[in-house]
Structure formats: C-alpha cells, structure tokens
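Multiple structures follow.
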Structure 1
Amino acid sequence: MGIFGNAHTVDPAAWQQEYARLFGQGERVHAAYLLVRDTMLFTDRRLILVDKQGITGKKVEYHSIPYRSITHFAVETAGTFDMDGELKIWISSNPVPVAKTFTKSVDIYEVQAILTQFVTG
C-alpha cells in the first residue's frame, strides 16, 4: 500500500478531538501529520492512517497499524534537488511498504524518533 503526497505537522490535540471515536480508553495522539486530505496519527498504541476517498472525501478508510506489526522502517532526508523527505514503513507479511512524503518543514528525524519510541519501546 503506497500513500503519496506531502505531509506537514498538525496539532495532536486538535486531532485527538477530531478522531475521538477511533481511540480506545485512554489512547492519546502524540503526533499528527496532514497529507492533503489524509491524516497520519501516531498514538501511544498504534499508527492510524486516515484515507479520505472519492471526490468529496466523505468515504473514509481507517488503517490501524499496531506498532508490533511494523518490521522495519526507513527515512530519506530532503536533498538539494529533492525538497521532500520520505518515510517508508514495512508491515509484517506485506512486502510493499507504506510510503509517506513530508515537506521540508517537517523534521523527518523527529518522525523517525517517534516511530523508534513506539516500535522499540
């Protein structure tokens, strides 16, 4: 499953309210990124990918990825000619990574640190 486009940071508290129905008891959003219409939420329990579909975006698919199912991940920093950073996440039993592209305004090292905290923690 590949997800492409440029993501930027959004306030986790705002998305805690926006997506409250998705969370288990006491689950908290630690970081959130907006990708055009889609959203990437790092909670203390899992990674949630919110995929708005169709022209109106009224149809929404929610991907819940428990951190324990992430086998490995990679970050690619922005370069001189490539202005965006990229995050790739491999999920057990799926050879194709989930891919997210981040604008230069997002600290890709911070995203990597968040994943490290939850995947290895």
Structure 2
Amino acid sequence: MDRTEGARLFREAWIVGVRAHFPGEPKPGYVTPWEETPEWEREAAGAVHEQVRQFLELSGGHASSRLTREQKGRYVATCWIAQMYQHFEDPKPGYVADWAELPSWQQETDADIFEAIEKSLN
C-alpha cells in the first residue's frame, strides 16, 4: 500500500469512527470526504499510517495481539501530535491534547484507526 492509499485508509477509518462514536452530529470538518481534505491533513494521515505500519512490522506482528485497545489508540494519538508539530508552528490545543484530555469518542476512533491499519496488513 503506498502512502496515499494509507492516508485514505486512515481518513476513512477516522470518518467511520467519528460516525460510530461521536455523540450527536459531528462537525462537518470531522467527516469531510477525502477529496476535500486539506493537503496537510492528508500528509499527516499518511505519515501516521506509515508509523503504525512500521510499528506493527517492527514488533514482528506481536503488537496486534498483545497491545490493549487503549495502547493502540494512544499510539495513533501520539503519532498525530508529532504530525501537528510538523505542520503547524503553534497548533490548536485540541490537535496536541494528551490522551487523558481527549474525549472518549476520539480515543475510540484512534483505536479504530490502529485496528483498521492492522486489518489492512493481514
């Protein structure tokens, strides 16, 4: 899977997760289709997809069965924070919030993203 395909997978998993976990109607920006997603966000999604893929590869495949769902979500969230600092001089606080500060819908969505990437590698 190339970086663009990985970025699309990430974005699609995000949208599915938001629709499943967000309480009420999500903000339009949360469910913007790929074609309308800003370039910085596409690049960030591709980078995080690649980091998750490499993490799974470097664990020899053991991370899939041994990480908790929370650990998977935390990993995605941490990788996303790194991308926000790469793309923005002064990112919005919500873009770089620590795991404990994220709403539960976002924690669940981040875990869903990790699991979607796992599934795509099998």
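Every number in this text was worked out from the coordinates using simple rules, so none of it is lab data. Remember, predicted model here, so these are calculated numbers, not experimental data.
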Relative contact order in percent (Cα under 8 Å, 6 or more apart), calculated, reads 38; among 1, 2 the input was structure 2
Output -5000 (helix-only ellipticity at 222 nm (-39500 (n - 2.57) for each DSSP H run of 4 or more, over all residues; to 500), calculated) maps, among 1, 2, to structure 1
Out of 1, 2, choose the structure whose coordinates give mean projected area of the Cα convex hull in nm², for residues 26-97 alone equal to 5.7 when calculated. 2
Across 1, 2, volume of the Cα convex hull per residue in Å³ reaches its greatest value in structure 1
